[in-house]
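Enquirer: The structures come next, written out as structure tokens.
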Structure I
Amino acid sequence: MALMHALMNESLTAWGVAAQAESSGDRAVIITGKKRIRIEPAPADSMFRWLVTIDGCTRPALSLLAVLRQVRNALDPGYAGNRLRFAVAPLVPS
């Protein structure tokens with residue numbers, strides 16, 4: 001969880017969000033700021049990798065990108081995220 005702690009602190013700094021990430025003793029990272037956020041590994045039998053709890057509401061996340069997106073949306077609701085779409089198409093239009 002040390003890497004997750006470092007990733008969260010660096011991300012908060014890069015986003016310019018007034019919040020602080022701290023490691024807890026039970027394999028979780030706690031972010032305190034406008035909201036209280038807890039990030040922890042999901043149970044081994046879950047299809048998800050992470051659980052993100054924001055103000056008491058827990059949502060699963062499949063990847064670190066999903067965790068970052070949830071944290072950013074919670075702490076900076078005015079942020080306009082970009083969506084990436086994939087499509088099957090030729091590299092060069094004919």
Structure II
Amino acid sequence: MNMTQVLPLLAFLAIVNSISLIFFGMDKLRSMRREWRIPESRLLLIAFFGPFGAYAGMLLFKHKTRKAKFLLVSIFLSMQLCLIAYFYLM
């Protein structure tokens with residue numbers, strides 16, 4: 001795969017992971033203000049597509065780190081790393 005094919009994929013991943021980070025930050029802020037929260041199922045769906053941002057949000061905002069189902073974020077992260085490596089080495 002050449003660089004012109006990889007750049008759009010990397011741009012897409014950067015955008016999705018940024019959105020994921022923002023969503024985790026928004027949910028943490030809403031939890032501190034005792035406002036309406038983003039459903040966990042939606043956060044996990046966002047984490048599936050943007051695991052780097054989700055993982056960064058979990059660490060940065062200390063959010064959802066004790067919930068067992070959010071251990072899936074590290075699995076999503078590993079999957080995305082494998083896909084990136086696959087396309088990069090192709």
Structure III
Amino acid sequence: MDDLLAVVTRKGQVTIPAQVRKALDLKRGDVVAFTLPDNPAGKATVSRAARKRPSVVERTYGALHSSLPALSPEEEARAFEEGVAEDVERRSRLKPLE
């Protein structure tokens with residue numbers, strides 16, 4: 001098979017050719033993995049990553065330090081949702097300004 005070419009933009013972006021997207025069954029939001037060669041003359045490969053893009057909770061897990069024990073990403077998400085619900089409830093009890 002012939003090489004499929006793509007042009008790198010000034011922002012370092014490329015469009016993955018349709019034949020590659022179809023061969024890897026790539027859809028919007030899928031994550032791809034690039035494997036680099038041992039030397040610049042080698043060939044890099046692109047493949048479908050094993051999982052979807054991590055959530056914002058997973059990407060930021062452990063970024064802040066605290067004296068409290070760390071929560072898992074699932075516990076962090078649940079605590080956030082509970083905090084939002086409490087805030088909405090509190091705001092609904094406030095009198096509107098006239």
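FYI, it's all coordinate maths here, none of it is from the lab. Note that this is a predicted model, so its numbers are computed, not measured. Cβ atoms are built from the backbone, for glycine too; each structure is taken alone.
Enquirer: Taking mean count of other Cβ atoms within 10 Å over residues 7-14 from the coordinates of each of I, II, III, which one would give 15.5?
Expert: Traced to structure I.
Enquirer: In terms of Rg/Rh (Cα atoms, Kirkwood Rh), which of structures I, II, III is highest?
Expert: Largest calculated value belongs to III.
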